[in-house]
Structure 1
Amino acid sequence: MTAVSAGGLSAWAAWPAVEWVALDGLGDPEPAIDALGEMTSIASAEFAIRPFIEAHPEATWRRLRDWAASSDEHRRRLASEGTRPKLPWGKRVAAIDRDPGPGLELLDLLRDDESEYVRRSVANHLNDVTRTHPDVALATAARWSEEGGTHVMGVVRHGLRGLVKRGDRRALALVGADVDAEVEAQLELSAETVAIGDAMPFTAGLNLAGTAPSRAVIDYAVLYARPSGRVARKVFKLTELDLEPGRPVRLRRKLKLSDVSIRTHYPGEHTIELLVNGRIAASASFELRR
């Protein structure tokens, strides 16, 4: 296989070319990997690089390290995105699932990248690692936070979002939450019943006990009724804020209950849980009807 230049390709032409390289180039990896690097700025090659990681790990990781130091943001992003353990719709690569270390070495080079396009991929990659190796991800995030950087805390916050939603105290502390703060909370719903397709407005009241200000991460979880009689729990971001003693805070939101492509609503009892620094601080239920 000879190296391919992307100079004359449009996005529509590059996409099948990228896929062809992934299928036909495994027998001659060096020029094939080079071709993916050339074409990734036209049609991102994060899916196409994964068979090469599996079949030719040494050559591929060597080139990924080169791309992580490239002046081209598309190649830098490919180094992070192509090695994500849980890349959506991507081929699973057992070696990446088993050992996130080589991927995290790339992220070390990219965690404070000047490009938001690259940093978002780094954060998504770190979030993937929290699902497979949470202790490793937390240790990495803690080191990044300590070493600092212009954009590092934004990457850490976005990268630990899954653990924060699951109430992991270590992750919450790394994003600045005072996990030991005592916060009194109330949750008020605007009605006892609501129809599918409408919304349920709710109000959260927060009051900090003690004498010192405190940083709080506020989320809410919805327990959706299912035909089986079981519930499906989904956590949503609400806000982060500084609480001060003697200064109650009220937050107002609306829970949309319209069917969307990723969620179908069913009649029955639904519950909203107010989460303060990962803990259930208050809850209230309502009946969803057709």
Structure 2
Amino acid sequence: MFTPFRAAGDDRMRRWTRESYETFRHLASTAADATGVTVGPLRELFFHPQPGDPWWTDLVQGARRLANVPAGYVDGWEAWMPRMRMLSYMPWLERRFVNELGGQIVTQRVREFADLFSRGFNIVINCAGLGARELADDPNVCPMRGQVLHVANTLGLNEALAEEGRGAITTYIFPFQDYVVLGGTYERDEWSESTSESDLAAIVERCRDLLRACGHADWRRMGEQRLRALAGLRPARVIGGIEEAVRLEREAVGADRFIIHNYGHGRTGVTLSWGCAAEVVRLVEEVTAL
């Protein structure tokens, strides 16, 4: 789900967010079936008042503060946001890379950048995620485990819902035609990629409460048909309290070799993806133009 909410709204974040949003809108309008990208309504509800307008409201369509919020909440925003059916989107990205752009995927452990330079490459793009902790010797990189459930969309949901204000706990309902993503957890420095049944049960209960608060008559049926449970590690980079301190910069290695670092996106990986990719391209073009 395209969710810029948790990123700091500096100039770079704004640029990356704008470029990504426009790309996702284009994919939704021209290749939705192939990519699994669509655009739909998202409501985010808060337990505490939100001062001013969020930094991202002028970058997306339909952003507005809710005039009325469900009982139990005190503030809320809605907007039209892209959502990616990952079971379609990730295979499409891979096909595009290999079949259309001539890319090659090689499975290999890279222990240091010198291994790649020794093979004749002079520009390396470091998108190592959590691996950048060792590969780039960056102790600011750490995992934030997330657990989610995919359940059948038996309720015919279309609107995405999220709530904020329970500390590190996050709750969201992201619907697709054939399934709904229920989340989630946000567990710092947790390296296990296994799910916990107690955590999953708590996610279902919170999502039911969210649906009930929003007036859905069949809220009790939420999660009645589980499809799969997943746990993944968000590659966060934490500096000065910012948990998405993205590192995107060029590093010179000698006179004619370069590393372009692009990692530390945490919860905003999808949201910033196309904008960061465009920034990487610009950095590469500057080098190749020398």
Structure 3
Amino acid sequence: MPLLDVRDLTTHFTVGAQSVPAIRDVSFTIERGEAVGLVGESGCGKSVTALSILGLVPQPPGRIVGGSVLLDGVDLLHMSRRELRGVRGGRISMVFQDPFSSLNPTMTLGGQIVEAIRAHSALTLKQATARAVELLAAVRMPVPELRMRQYPHQVSGGQRQRISIARSLVLNPKLLILDEPVSSLDVSIQAQIINLLSELKQRFKLTYIFIAHDLNLVRRISDEVAVMYSGKIVEKAKTEDLFNRPRHPYTQALLSATPKFKGNHKGREDGGVAG
């Protein structure tokens, strides 16, 4: 049984008097320990798919009108709000595109991680603080004890994203949804975060949905790639098969518009983005 089995997922948004489909009959599966890249142009439905999986589509104007989202065989779409809150952060976590907007500017970085830990566990403040420091060290934050006392505006964008990743790991989730997690960062920092995500995937035995526009980044981290166009998945294949033998005309056009880089596509430790 796959970890995640999405079947015919369909979400509409109300625009005036009309109900407009944002995603239509989206279906894919993810095995445990797998990283699946979700790519496509802006507005094709990538983020709506992620939000629909977690039941986070704003209602109104959004509404999931059909399909199922099976996590270990249990349909998330039939869960109550209370049950879904237990899944979010616990079984599935999400890292958003803009780390600054996802962090509370009035709380210390450590306080935000400690708050998440204590909200979902019986750990004491001292134990939760120690756990937060461990997580900061795991995401390679320099001087984690110091970062615990700082605020979001006092660290760089790359460090803020590391904080967001650390917070997503609080409850040892099995599935991590990464929604454009590096698009707001410069190229060298992007490479560092991608390398970090690859390491964390192995260390914590994570499964990824990696949403991105940059096909070169997706190629470096994904085992399989699903291509979305106009609210539907038009092609899904093993990463190297898709890049070397794309079948759908849209995938072919998408790849032809992607800059090619020389070198190993898995990336380099010096921070360069390889093709």
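Tabulated data for the structure shown
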{"quantity": "Structure (1, 2, 3) behind the derived value 31, 22, 18 of Cα extents along the principal axes in Å, for residues 97-168 alone", "calculated": "3"}
{"quantity": "If percent of Cα pairs over 26 Å apart is computed and equals 49, the structure in 1, 2, 3", "calculated": "2"}
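Read-outs throughout are calculated quantities, based only on the coordinates presented, and are distinct from any laboratory measurement. Keep in mind the model is a prediction, meaning the values are calculated, not measured.
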